[in-house]
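Some structures to go through are shown next.
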Structure P
Amino acid sequence: MPDPAAKPALRLHAPVIGGRTFEVLGPADPDDLVRAAIERGDTDAPYWAHLWPSALALARYLDRSSLIGPGVRVLELGCGLGLPGIVAAAKGATVTLTDRFRESVDLACANAARNGVPCAGAVYDWTGETPPPGPAPDLVIASDILYDAALHAPLARLLARLGCPALIADPNRLTADNIPSVFAAAGLRTWAAPLESGRLFTVHP
């Protein structure tokens, strides 16, 4: 039986974004990690191990966005392998990468270093009431974190407390169709626009 504590083999992703090739390491068989976690009865499966299409789409959007630039403080929630935050850092933003999984944060920070950009990293569960680590953000980013409707209200409360805009990429999951109404109940304004492989929720206090 495989040792659940053993480090998984890694594979290199090399997406080209804005004419630059970013190198991002991730587990070679993320589906195997997820299956093993489910079979063990883990309450949280390591979905962070995938480089999801929404992360690629958000990274490409951030590369083009005027919201990202030198000195902008960016907080990434559920960072996974860290690609969107790394792209933001490459444009000069001050980025804090966060995820509930230590393995995700460690690998995302290693990926940032691999690409020659500085990023802070911290384990953070945004479903609680604890303030996020790092400086107060000017912008929150996230990709494919709306898969469970039970997470929507805690996320809305966090964004309302932070009082800054947010960009959330989503692959048109049915579970996320209620986002505008849930966020409105928290005093947030939300717009959805088409994005490569899904949609982008733009959120303002």
Structure Q
Amino acid sequence: MRDEYQSIKVNANASLKVEGSRFIASAFPVRDRVHAEETLAKVRKEYYDATHHCFAYAIGAEGKEFRYSDDGEPSGTAGIKILSAIQSKDLSDILVIVARYYGGTKLGTGGLGRAYFESAARALAEAVVIPKVVTEELRITFPYDETSRVMNTLSHSHTKIIDTVYDDDVTLQISVRKNSVRMVIDELVNVTRGNLAVKSHGG
């Protein structure tokens, strides 16, 4: 599993006019499926008078959680085309909605497919692409006299300290890049000579 992928930083918009029909495409960064559905509901309200609200979204490092809709357009002419535009840019954690205002002239399935793909592609071309990293949270506990060795190890690895608790021992909550988890744990166990307890946060 890859632990780095691309998404977009902020919303981006673009429009396209074909044979009198107007296509307004909006791209949004989204955290998860619920966020995508909530955003979709808001956009439907904003463009309440549009003829169709077609969309696609992809979630997660592999983009394996996805959904698309033709919203009344002929099957295969809208949602899947929008998803194809997203996949062609290798993006995830993203929602693209294309609101269509029908202009009175039928475009045919080929013309519709091209219009929806092009509208989505234009919005994505306006977006600022950013890298995202998949992480895992760990809770590590160790004696005080191991602190310098642990901190030194963490400073040279793909980790971020989220919280620190000083009690009988020291407990750190850390965020570790997914593909580095095993390596980081092995290094910590090695430098503390096994004097360390590790748990997945919440586990």
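Taken together, the values in this text are just the output of simple stated rules run on the coordinates, not laboratory data. Given the structure is predicted, the values throughout are model-derived calculations rather than measurements. Cβ atoms are built from the backbone, for glycine too; each structure is taken alone.
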Legend entry - Top of P, Q by distance in nm of label points 7 Å out along Cα→Cβ at positions 36 and 148, largest first: Q
Legend entry - Test item: relative contact order in percent (Cα under 8 Å, 6 or more apart) calculated as 25, pick one of P, Q: Q
Legend entry - For P(r) over Cα pairs in 5 Å bins from 0, in percent, for residues 44-163 alone computed as 2, 10, 17, 16, 12, 8, 6, 6, 6, 6, 5, 4, 2, 1, 0, 0, the structure of P, Q it came from: Q
Inset, instruction - For distance in nm of label points 7 Å out along Cα→Cβ at positions 124 and 172, the calculated result is 3.1, so let me know which of P, Q that is. - result: P
Legend entry - Value 23.2, 77, calculated as Rg and Dmax of the Cα atoms in Å, assigned to which of P, Q: Q
Legend entry - Structures P, Q, by FRET efficiency 1/(1 + (r/R0)^6) of positions 12 and 140 (r between Cβ atoms, R0 = 35 Å, to 0.05): label with the highest value: P
